[in-house]
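Listed next: structures, encoded as structure tokens.
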Structure 1
Amino acid sequence: MWADLPPDQHLRDGGGYRHRRHGSFTFNEGHFSEAPPRAHWQPVEYNALHGGYERWFDPLPLKLVAAPAWAGLMQGLALVADALRGPQRWFGEAHMFRIDTGGPGGIGRPTPEGAHRDGVDLVAVMLIGRDNVRGGETRVFDARGPQGMRFTLAEPFSVLLLDDERVIHETTPIQPADAAQSAWRDTLVVTLRRSSFQGPEAVAA
């Protein structure tokens with residue numbers, strides 16, 4: 001499914017390296033439900049490059065959201081959030097990403113906005129796969145100080161869970177390990193936020 005993601009039409013750096021789909025859901029008292037299609041929005045305080053306006057993306061594939069494992073994964077993440085923050089209604093957004101180098105010798109940027117927070121409570125980054133990749137190092141730093149760590153998500157289905165209130169994060173650009181071939185990196189990113197979805201007027205759905 002990641003091989004068929006449509007291009008991200010909102011890249012303000014003019015790049016063509018990111019492909020993406022997006023969906024939303026809610027979770028409350030053990031009940032998971034898909035939300036109607038909605039725009040992805042972040043304030044400029046959290047995303048100086050792409051914040052401050054609505055970004056519409058194609059919805060998640062029906063084959064994906066209809067799979068029992070999908071609801072189980074989203075519920076599992078929401079239950080982790082319950083354990084960390086206390087049971088409450090969660091507003092989640094799921095993003096399928098493919099970052100590619102656009103051919104041999106190219107470059108792809110997983111986080112063109114640089115080190116950032118997302119303006120949510122929790123962020124889960126799952127590596128789906130990577131091929132012929134050099135780079136793609138994940139960097140997580142304390143939002144209030146210089147402490148941090150650097151590592152590379154390399155094993156498919158490994159997951160990084162971030163407390164978005166406490167840390168900033170980024171992933172370094174990718175290039176082909178074999179310069180004669182293209183390279184790609186696929187991830188699923190899920191965010192969970194209390195009270196409401198993010199929006200110009202954050203009104204609970």
Structure 2
Amino acid sequence: MPNCELKLSENKRVREFVNHVKSELSRHGMRLVLGRGEQVNCDGIRLSGYFDEVEGVICVGRRNSYWLTVLVHEYAHFLQWRDRSEEYVNIQVNRMDSVGIIESWIDGEEYRPSTIRKAFIKARTLEKRCEMKALKLIRRFNLPVNEEFFVRQANSHIYYYHMMEKMRRRYGLGVIFRDRRIQRLIPTHFQCKNIRHIPAKVYELTRESI
């Protein structure tokens with residue numbers, strides 16, 4: 001099992017990484033905010049963390065047990081934005097942001113099935129490439145993060161998007177993380193083809209759990 005990350009702020013490698021993030025954000029007129037709680041507010045929704053290119057900020061809940069992992073993930077999103085990565089630049093479907101389509105669809109707005117399908121594929125592509133970039137950062141900075149657990153979490157995150165598409169609802173992502181039956185099925189590598197597909201057993205067990 002991975003170690004809780006709450007006490008890692010004084011770790012030398014972690015401090016160096018946090019300072020690196022602050023420096024890189026500053027180069028682009030952005031900043032890092034480490035909130036005091038487990039979650040931070042994002043447009044009325046409580047999240048572990050987020051990157052907002054318009055607001056110019058990475059915000060992370062410092063009291064979250066996996067705040068460092070969250071920070072690495074959100075910094076990877078910043079790098080996607082900074083480097084104009086294809087998956088970041090081409091996130092739109094019919095001139096609308098894919099994530100925005102997903103959120104409004106779950107809230108009741110109707111779209112063509114093909115639009116929803118394309119939006120989820122683009123969102124999962126964005127997130128998976130972000131997770132792969134984050135793993136490279138963990139290795140580059142030699143961060144004290146359990147890699148196997150990280151990759152399981154990352155792939156669980158992708159399957160979460162599949163469940164939202166199939167169920168048309170939000171639910172706690174922790175459902176997948178907490179269920180050991182599901183976690184045993186989650187790949188510990190990124191070679192799995194989970195952008196377009198979710199294994200039937202993962203879907204069945206997750207549906208039972210929510």
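Read-outs: derived from the displayed coordinates by stated rules, not from any lab. Quantities reported herein were computed from a predicted structural model and do not represent experimental measurements. Cβ atoms are built from the backbone, for glycine too; each structure is taken alone.
1, 2: which one has FRET efficiency 1/(1 + (r/R0)^6) of positions 170 and 194 (r between Cβ atoms, R0 = 25 Å, to 0.05), as calculated, at 0.80?
2
When FRET efficiency 1/(1 + (r/R0)^6) of positions 98 and 138 (r between Cβ atoms, R0 = 25 Å, to 0.05) is worked out for each of 1, 2, structure 1 gives the greatest result.
Among 1, 2, considering only relative contact order in percent (Cα under 8 Å, 6 or more apart), which has the greatest calculated value?
Numbers: 1: 25; 2: 16.
Sorting by relative contact order in percent (Cα under 8 Å, 6 or more apart) in descending order puts 1 first.
Quick check on the output: -3000 is helix-only ellipticity at 222 nm (-39500 (n - 2.57) for each DSSP H run of 4 or more, over all residues; to 500), derived from one of 1, 2. Which one produced it? Label of the originating structure: 1. Ranked by Rg/Rh (Cα atoms, Kirkwood Rh), for residues 58-153 alone, which of 1, 2 sits at the highest value? Across 1, 2, Rg/Rh (Cα atoms, Kirkwood Rh), for residues 58-153 alone peaks for 2.
Out of 1, 2, which has the highest value for distance in nm of label points 7 Å out along Cα→Cβ at positions 114 and 146?
Values: 1: 1.8; 2: 4.5.
Max of distance in nm of label points 7 Å out along Cα→Cβ at positions 114 and 146: 2.
Which of 1, 2 yields 1.2 for distance in nm of label points 7 Å out along Cα→Cβ at positions 74 and 90, as computed? Corresponding structure: 1.
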